[in-house]
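Visitor: Each structure below appears as C-alpha cells.
Derivation of every value follows stated rules applied to the coordinates shown; laboratory data play no part. None of the values given here were measured: they were computed from a predicted structure. Cβ atoms are built from the backbone, for glycine too; each structure is taken alone.
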Structure I
Amino acid sequence: MNVIFTCGGTAGHINPAISVANLLRARKPETQILFVGAEGEMETQLVPREGYRLETLKISSYARRLTPKGIWHNLKTLKYLRDARKRADAIIRDFRPDVIVGTGGYASFPMLRQGAKRGIPTAVHEANAMPGLTTRMVADSASRILVCFEESKAHYKHPERVQVVGMPVRQEFLYTTRAEARARLGYGEEPLVVSAWGSQGAREMNKIIADFLALELRDGCPWRHVHATGSYGWRWMPELVKEKGVDLAAHPMLDMREYIHNMPELMAAADLVLTRAGASSLNEIEAAGTPCIIIPSPNVTDNHQEKNARVLERNGAAVVLLEQGLTGETLYETARELLNDAPRRAAMRENLQKMAVVDSAERIYNTILELAAR
C-alpha cells in the first residue's frame, strides 16, 4: 500500500499527519509513505526529522483584500497553483498512491484535487469547527471528510461522507496524571495556572499577562503561574514585566519562559489553562481535561478560533473571553473565580473528557485502510 500525506504551514497541520503515519508505519511496515508539503515551510523541518520522505510544492495563500498589492499577490498565487497541479500530477504518476490524506494547509489542495480527478480515494481532515478554504474547495470531490466536532457535520453537503475522528494528539496528553506530573515537576498542591499564546506569542495578550502577573504579586502570589511568551514576546516582555514592578527572580511562583517544551506534563498538573483557540490547542486541552479560559485570536481567517471556542463553551467545557476590551484585571478576576470554584472546574474537566476523542489516530488509520481496500 502506498499512502500520501499532504499538509503544511503549521504544526497543527503537520503533527496529526505524522501521528497517523507513525501508527501506519508501526502496524503496516510494508506501507510506502510520502509526505507532500509547501516549499520553505515548517514541514521541511518536522517531516524529515521523523524519517519520512518529503516532496514540496511552491504555493501561497490568497490575499483577501483586493488592493493593487493583493491583486498582484493573487496573480502569483494562481501561477503557483497551476504549476503545483502539474507537479502534483507528476508526484502521483511516480508514487502511485492508493490513498491521499490531507490534513490542512494550501499545499494539500493540489494533491487532493489532482488525486480525486484521477479516481484515487482521498480524505481531508478539517481541524476547525467550520470548514476552511482548502476543505471547502475539495469537500465535494473528497471520498471522506474527517472532522473534530460532531457539530461540524452540519456544514457539509454530503454528511454521509463526514466522519467525526477528533484530532490526533500526543499520548502524554491523554495518560499523564496530575499526581505523576506534579511529582516530576516538584510541585506541591498549590494551584497552578499555565498560559501561552502560541510559538511566536501575541503582543496584546502578553501585555495583558504582564498586568496579570503584577496583580498576582500584589495579592502575594496566590497560585503558581507558568507563562510562555513565545519567540517574539521574549524580546520585550521581560523588560515590561520589570517596569510593572515584578521581579521574577525574587518570586519563583511566577515562572516566565520563552517556550513550554513539556506542555503535556504542565497541562496535566495545571488547575487552569489560559490559551488561544487553535484546533491543536483545544484538542490537547480536551485530551488532558484541564479547565480553561480561552481568548480566541481576532486575527484569523473567517474568525475560526472564536467558532472553535464556542463549541467548547456550549458544552460547558470552557470560559470564553474576547480580546477586544479585555484587561489584565478582567482576566485575573475570571481566573480567580474559577480557581475558587472547585465544583465548576470539576464539571468542566468532565465535559472536556467527554468531548475528547482518545482514539483519533486509530480512526483515521481505519479510514485509510477502508479507502485503500477500494
Structure II
Amino acid sequence: MTTTPNRAPSRAITSFVVASRYMPVYLAMILLIIVASIWAPATLEGPALSAVAPFGALLGITALGQMLVIMTGGIDLSVPGTLTLAALITVGVSEQSDDRIGVAIVTALAAAAAIGLVNGVLIGGLKLNALIVTLAVGQVVAGVVSRYVRTFPVQSAVPKALSDWTSTRILGISPIFWIGLAVTVLLILALRYTAGGRRFKVVGANPVASSVVGLRVTFNQVFVYVGAAMLYAVAGVALAGLLRNPGVNIGSPYLLGPIAAVVIGGASLTGGLASPLSTFVAAIFLTGLNQMMRALGLPTALQFVVFGVVIVGGMLVSGDRIIKAVERIMRERKRTSPMQPVEDTG
C-alpha cells in the first residue's frame, strides 16, 4: 500500500491566489493616506473627508453596477445618460414638492430599469456587442434628457426634504456613504452566500459551459443590466439631492470613473471574478486622490494627467495580470522543487 506525500491544502492556495488580485487597491489606499498626511494633511481633516464620503459613495454605487456588468464579460457605457435622466426625473416629477419625492424616485428607478432592459435584451437576447449597444443606448438617452429638461423651468430644484436629507450626517458621515456601504454588503452576501449569486459568478466566468449544464445565461445577462441601471438611478437621485439643481451634464464624470474603479478593484475583465468591497474601496480611493490633488492646488490639466496615469497603473496591476504572475511563480517553484519519494508502507 502506498501513500502520497503531504501537500499544502489546495483550498488555502486557491484562497491566496484569488485574494492576491484584490490587494493592490488596499495598498494604493494606504499609500494615498501616507502621501496625503505628508504633503496635503488637509485632505485627511473633517471637512475634506465629509466631501469625499458622499461623492466617493456615489462613484462606488455606479461602480458596483458596472462591476456586475463586467462580471458577465460585458461593459456599460450608458451610465452617464441613465444617471442624468434619473436625476432630472427627480426634479421634474417631484415639482419641488416634498409629497412627490416617493413618486419621483419610483419613476426614476422605473425609467432606469427600462433602459437596462433594452441593453439586456439587445446584448443578452440578440447577442449584440455590449460596447456598441450601450454606447448607442447612451446616446439615445442623452437625446431624451435634452428633450425632457425642456419640460420644466430652468434651474428647478429638487424638493427641500431631499436636499436636506443629503446634507444630514449619521455618525458624522453623509447618509449617501451608508447607502453605498449597505449596497456593498448586500452584494457581498448575495454573491458569496446565495445559490443565485454563485450561479451568477459561474455564468460570468464561463457562459458556454454554463449554458451546456442548463444555467440561464441569457436571463442573467438581461437581469444584470436592469439591476446595474437601477443602481445608476440610485446614484442619480442622491446626486440630484446633493447638487439641488442638477444639470444635463452631471453624469459626464461617471463614464470612465466606474470602469476605473472596477479595474483597480481587481475585477476580471473576462468575467466571473470581482469583489464588491474592493470596488467600493477603489471608488473611495479615486475620489480621495482627486480631493488631494485639489488640496495641493494642481492645475486641472495636471490633475487629468495624474488621474490617467493612475488608471493605466491600475491596468498594469489588474487582477488578471496578478493572477497570471502568481500562477507562473507557483508553477516555477513546483517545477524546481525536488521530487519527494513515495513512502511504501506495504
Structure III
Amino acid sequence: MRGLLITPLLLSALLPAAAAAQSGSGNGPPPAPVVVAVAESRTLSPVTWYPGTVISRNQARVSAEVEGRLEWVAEIGTSIAGGETVARLDDALFTQSLAENEAAVARVQARLTYLDAQVERLETLVTQNTATRSRLDEAVAERDIAVSELRAVRARLALTRERLDRTRIKAPFDGVVTQRFRQSGEWARSGEAVVRLVDTESLEVQTWIPVAALAFVREGGELALEANPSRSTGRVQAIVPVGDNRSRLYEIRLGVSDEAWPVGQDVRVAIPTAAARAVTAIPRDALVLRRDGIAVYRVAEDGTAERVAVTTGIAQGALIEVDGVAPGDRVVIRGGERLRPGQAVAVQNAAPAD
C-alpha cells in the first residue's frame, strides 16, 4: 500500500484547521481566566474621612506624695506593672520618725497598764471604805486620758508608716515610662510630677467631627479606621456633646483592640454624613474606568463577558454602590482589564462581595 502523498496545496489547507482545533474554537480568542464576586444588597451610608489619633486610655503624670530626695527613678522605656515602684525617695527621716512613734506607743501603753491596775485596787479599797471615792474618780480620769493618748500615738505611728510606704512612688496601672521630670538626687516636693506613665495596651482613637455629623454617630456603633497600610474598626465609646470654642468640632472616642498601632499613630476615621440606605454593592475592583464612562463586566449565563455601564454612588470600605447591576449578578474583579464584550471567560474562583 502506497503512503499518502501530501502536496504543498493540501498542507496549506490543513494548517488553519489544526490551529483552530488547538484553540478549541474557530471564532475569537480562548476563554479568559477571571475572578468574580457576587453583587449583594447592602445597607451603606456615605462617609467622610476625618483625621484621628491613637491615644492611651490610661496615662498619668505620677507624682510624689511626700517630700524627699530621690534615690532612684525608672529609666525611660521601662515597662512597669501596676503597683510596682517607678521611683524611690530617701526614707531615713521617716524611718527615724517611725522608731520614735513606736517608742511613744510603748510608753503610753505601759502607763495605761499601770493605771488599769491602779483603778482596780482603788475599786477594792473603796468597797472596804479605806479609800475615798474622789481618789478613785481621779484614777479613772487619768486612765481615760491615757486611753486617748494611746489612740493618738497609734494614729501618729500609722501616719508615719504610711508616709514611709509612700517614699516608694508606685505605678497606678501597667504602663511604660515615657518621660522623667525629676532625676536621681533631686528634691521632690509633695504633689510634684516625677515620671509620665502611659498604658500602651489599652488604646482608643480620638477624633473631632462637625455638628452636622453628630446625628449619624451613636455610642456603641462601629466606624471604619485606616492607618496605612492597615485597616480596622472601632466602637464608639464616648461622644462629648460640648464643642470646642475655636474649631466648633465635637470629640469622639473609639475603642480599638489593634495593639500593632502605637500611641500617637495618625489614623483616618470614616464618619457617616447621611442616613444609611439599602443599595446594590460590588467591590471597587470590579469597576472599569474609561474615557467614555464607568462600566463592569458581568458574567452571563452562557459564560461570556457582558459589558454593563454603571453609575456609582456610596462608597464604604472596599464596597461601592452601583446602578445597573442586580443583586446576584457575577461581576469580574480580576482579569477584566483586557476583556472584550462577548468574550468567553473561565471563572477561576468566586470571591465574596466584601
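Visitor: When relative contact order in percent (Cα under 8 Å, 6 or more apart) is calculated, the result is 15; to which of the structures I, II, III does this value belong?
Guide: I
Visitor: For the read-out helix-only ellipticity at 222 nm (-39500 (n - 2.57) for each DSSP H run of 4 or more, over all residues; to 500), a value of -14000 was computed from one structure; give its label from I, II, III. Don't jump to the answer; show the numbers that get you there.
Guide: Values: I: -14000; II: -23500; III: -9000.
Label of the source structure: I.
Visitor: One of I, II, III was used to calculate FRET efficiency 1/(1 + (r/R0)^6) of positions 157 and 181 (r between Cβ atoms, R0 = 30 Å, to 0.05), giving 0.10; which?
Guide: The correct label is I.
Visitor: Given a computed value of 18.2, 55 for Rg and Dmax of the Cα atoms in Å, for residues 149-276 alone, which structure among I, II, III does it belong to?
Guide: Checking each candidate, the match is II.
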